[in-house]
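Structures are listed in the sections that come next.
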Structure 1
């Protein structure tokens, strides 16, 4: 699975990161994680551009939040990689969409809906 493209999951909630990591790995994805936008930018910079399939990011985080990350990512790094923004509040999702998020996911969400969205946005079939 060395050629497997990576999903980057960014959230300051370690329990949510663990749950999404397990679900994605069981579905056949390679996963990298970060706990804020600054760490996510460093992670993206360390990955070869062809490795990164998708970013899933929380909107509200310390250090650099999801909206600031999306703006910086789109401006400097890669406008081609899709970004799914997660948030509990509709206003946060609207801000993420305005910043350039490709898809929105309101918390809490069923894991099946999350996986279906990740598959669709990453262009990967189920259970690869």
Structure 2
């Protein structure tokens, strides 16, 4: 196989698959970094598990425990929702950067050949 064909085969087939695999690895990395599965499971759980058990039978203590539990769950929900929104923003940035770099990778040989041809046609001697 001529060297030029081997280069284009490597560039457009082998390295393109590797780039897509690396891009997929980044997307998976963010899922594990932000513990998305655990975050969705515990979306309505109390924040830092700060949930006071019920102390007695008095109505005031039961009401206080319920309010504290609701506040703790609301804080947990807001914090986890912020974490999820930050995760989706990072994923969107990763997708935009990945697609941009992939498009640049695909068109780079054509751009380089065009630059070389263009530079030789504009030489002023």
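Each value in this text was obtained by applying a stated rule to the coordinates, not by laboratory testing. Just so we're clear, the structure is a prediction, and the values are computed from it rather than from any experiment. Cβ atoms are built from the backbone, for glycine too; each structure is taken alone.
Per-structure values
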item: Entry that produces 27 once relative contact order in percent (Cα under 8 Å, 6 or more apart) is calculated, selected from 1, 2; result: 2
item: Computed 6.1 for distance in nm of label points 7 Å out along Cα→Cβ at positions 70 and 110 - originating structure among 1, 2; result: 2
item: Structure with the greatest value (metric mean projected area of the Cα convex hull in nm², set 1, 2); result: 2
item: Which entry (1, 2) yields the derived value -12000 for helix-only ellipticity at 222 nm (-39500 (n - 2.57) for each DSSP H run of 4 or more, over all residues; to 500); result: 1
item: Structure from which 11.5 was derived, mean count of other Cβ atoms within 10 Å over residues 14-21, options 1, 2; result: 2
